[in-house]
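Engineer: Below you'll find the structures, each written out as structure tokens.
Every read-out reported here was derived from the displayed coordinates using simple, explicitly stated rules and does not represent laboratory data. Computed from a predicted model, the values in this text were never measured in an experiment. Cβ atoms are built from the backbone, for glycine too; each structure is taken alone.
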Structure 1
Amino acid sequence: MKTKEEALELDARRHIYEHILATPGTHLRGVHRAVRLPFGQVLYHLNYLEKLDLVVVKKDGKFSRYFVKNLIGRQEKNVISVLRHEVPRTISVLLLFHDEMTHKQILEHVGVSPSTLSFHLAKMVDAEVVTREQRGRESIYRLVDRDLTTKTLIRHRASFQCGVVDRFCQVFDAFAEGEGEARQLPHQPAERAREFVRTILEPVPVAAPAAPAPAPAEAPAQPASPTPVA
């Protein structure tokens, strides 16, 4: 069997491997778009890398998500796979600022139907990223591991290419306490938490620059006065 170095001698295969390394949890179409190689060639190299145990595949519904082997633990793979979806990303950020939320409270912040939200929350529960508790007629949702969710958003910020993640990271950089990997956002009072959520989810639109004022029209030239005849 080839060594890792031998397997990655081919430029196309190395490019694919490096993309997975930089974007853990990417899926087949994402790799195809990133490396700009024929689809069949991408699939061939992915299968080859998996056969050599250089990458592993995790099923996420209709997606096959790729990870470099032995770099990321099982629970972090679950969190990354969930955060690769836009609605679960928003839900996760909400739950980082609220200890718990009901279905109705979450619905106020995501632009989807109640049934679509229920679908995403069920997937997050199945992935063990959030928990669900029934209180009477209400379902209450909490993050399973707030620290891991926070670290995953921070660590893989660039690969999400998402304004919500970028703004969350800006808030984290400004207000987190502690040093290095131990940095955490302190618990926020309810009103402050709502302010942070508004900042992250509802950015102020940037006004378009004003059009330059039109140049004043030139006054029509006045006819010259006739020269008097002597």
Structure 2
Amino acid sequence: MCCLTLLVCVHSCKLQSIDPETVDLGHDYYPLEIGRYIIYNQHDTIYNSVTVVDTTYHVKEVIHDSYKEGTEEKFIVYHYAKKTTDTVWPIQPDSVWTVVNTNNQLIRTESNIDYIKLVFPVKEGKAWNGNAKNPAGEFTSSDKFYRMTDLNKPYTINGMVYPNTLKMTIANQSDEIVSMDIRYDIYAKGIGFVKKDYTVYYYKQDPALPSKTIDFGSHKVMEMTNYGRE
């Protein structure tokens, strides 16, 4: 009788130690709540063989609404853009996207293209095919998978320190002759997507020019300046 009681106690303790409600999967790195918004400053530098064009503008993303599709709740994201000289945002968004957290994958649909932006639970070094749901996706080999690093580390944007962030690397390839492709996103816990830095250059193939002379490409940086709820 004593042994039976001991076994029941051990079994009960084991069950209690695996409580899914206490496991932090990392969903707070992309909170999905209607009314949440984030404002960004975006600076794009576009290169072609003749000119370099710099553009700076503001971007606002708002989780406007949600709807049920089967058992999934999809969130509707309104995307706005305005010039830095404009004082008010446009009445209508320039595009509408969706975001859904399903099967421990955060899927963001932009221009009818599905990207697996995050996977849960978050884990240092975790890698996945961010274009697995996009038949025309450019990343198909494992060396080009998205990769999660710098988990729960602080990150500074415009002098503001965010104590718990993660870096999601989309591409990290560069050589001295042909091209550079370095792209990453930063997510802050309790806020969501706070920064992107995308550099894609193709170099001129002219031996008379210095190495890494840009033929065409772009450098795009988007950083959060404000966030809240409407």
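Engineer: Could you figure out which one of 1, 2 the value -2500 for helix-only ellipticity at 222 nm (-39500 (n - 2.57) for each DSSP H run of 4 or more, over all residues; to 500) was computed from? Could the numbers behind the result be given before it?
Structural biologist: Details: 1: -14500; 2: -2500.
Structure of origin is 2.
Engineer: If you work out Rg/Rh (Cα atoms, Kirkwood Rh) for 1, 2, which one comes out largest? Kindly include the intermediate steps, with their values, before the conclusion.
Structural biologist: Working: 1: 1.27; 2: 1.08.
Largest calculated value belongs to 1.
Engineer: Please compute FRET efficiency 1/(1 + (r/R0)^6) of positions 51 and 179 (r between Cβ atoms, R0 = 25 Å, to 0.05) for structures 1, 2 and give me the label with the greatest value.
Structural biologist: Numbers: 1: 0.05; 2: 0.80.
Once FRET efficiency 1/(1 + (r/R0)^6) of positions 51 and 179 (r between Cβ atoms, R0 = 25 Å, to 0.05) is tallied for 1, 2, the winner is 2.
Engineer: OK, next. Looking at relative contact order in percent (Cα under 8 Å, 6 or more apart), point out which structure of 1, 2 has the largest value.
Structural biologist: Numbers: 1: 14; 2: 19.
When relative contact order in percent (Cα under 8 Å, 6 or more apart) is computed for each of 1, 2, structure 2 gives the biggest number.
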